[in-house]
Structure P
Amino acid sequence: MSSSDFSAKVDNPYYPLTPGTTYRYRGVKDGRPTLDSYAVSHETKNIEGAPCVAVKDNLYEAGKLEEQTSDWYTQDNGGNVWYFGEATRELNRQGKTTTTEGSWQAGVNGARPGIFMPANPQPGQSYRQEYYKGQAEDQFKVLDLNSSVTVPSGHYRPALLTEETTPLEPGVVDHKYYAKGIGNVKEVTAKGPRELAALASVSGP
């Protein structure tokens, strides 16, 4: 693919990223309540010639900002959403950065982009979302197109259900639910330490 095959306009029905939209998720991590603010910005970043929209992700645990991330997504002319990298940092209780582990950018130090959401998901499909050896190796598999899920923002059916794993954490399996026209509505641990993020509200244009 060439850079002209990509656009920062991401309108895949299962993962639309409309600038100015903010998704808020409530859940639990490490036994503490969480609030995750996921805001689609008007910023773009050119990565390996592909224009990517920047998404700002702020994770609060027990009311304190614990993690700040900028994620970069682009969409090819076939409708597939690609993940081209992230800049992430974890913070201590004083707001100081403790680690940037997990950060990566396509084309830097051997990192490669991956498909985050296919244009036409079908059960059994599997994709690598990202690849930066030893740092970012998430992959997912499509399980079902007709799932049902209830979260604080509402009840969604049919919903797309995926299974997410990484060889860096072989004992952990996550399930993610996506609703058409909205995107991710729930993430929950199916195997491993319990984590949950459920969509509470969506605001924006």
Structure Q
Amino acid sequence: MQYQEQICESILNGRIADTIRYTTLEIARGTSWNELLEKAMIPAMDKIGAEFSRGTAFLPELLAAGYAMSKAVEVIKNHAGDNPQKNLGTIVMGTIQGDVHDIGKNIVKICLEGAGFRVIDLGTDVAPETFVTACREHGADMVGISALLSSTMLNMEKVIKKFQEEKLGVPVMVGGAPLTEEYALKMGADGFAPDGYLAARKAKELLGKK
């Protein structure tokens, strides 16, 4: 835990150089990617997100923290080396149409990759047809859809219906701040995960991986 507090503070304050420095030092100590996420990176984003919701932090601070977080993720990826759990399957994921928020999606992405999945990130504002096309193009084993807004989460159901119409037979996992497991299952999703760790676990469960 030597540098984890510094990582959290540097992300929270959008200090890019410090974020890269302390993340590199912590990785050199042998700290795992999931421990860094759980104890330093996600707490920083949770805190800035809460401050933004209360109106005590503003969009520039939120964006700066998100950019610093992305740099910490880059450090982790560059030092990841060979993962003995690679090739568990291919997951196509993106933020639903009408929604341009991607911080939560990016956290889930690194957790899935760390667990051994190949992730095809479609970005934000992704239309149902784009999910279908990407699944076919990449031979996806599963789809992940995120939403931050209650108004845009309704579009997730359109993707699920599109997959059913096309008879793709690919499980769909959803997540995001406005969702609950009950609502996710009601709309026809195969799984729900409130955070990155549980998303990786749920993906393994849906695909029958240990």
Output 2.8 (distance in nm of label points 7 Å out along Cα→Cβ at positions 23 and 167, calculated) maps, among P, Q, to structure P
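Hey, mean count of other Cβ atoms within 10 Å over residues 47-54 derived from one of P, Q reads 15.0; which structure?
It traces back to Q.
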Out of P, Q, which has the highest value for mean count of other Cβ atoms within 10 Å over residues 63-70?
Q
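If helix-only ellipticity at 222 nm (-39500 (n - 2.57) for each DSSP H run of 4 or more, over all residues; to 500) is computed to be -16000, which of P, Q is the source?
Source structure: Q.
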If mean count of other Cβ atoms within 10 Å over residues 151-158 is computed to be 18.4, which of P, Q is the source?
Q
Source structure (of P, Q) for mean count of other Cβ atoms within 10 Å over residues 87-94, computed value 21.5:
Q
Looking just at mean projected area of the Cα convex hull in nm², for residues 15-134 alone, which of the labels P, Q belongs to the structure with the highest value?
P
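Read the figures in this text as sums done on the coordinates, not as results from a lab. It should be emphasised that the depicted structure is a prediction, and the values quoted were computed from it without experimental measurement. Cβ atoms are built from the backbone, for glycine too; each structure is taken alone.
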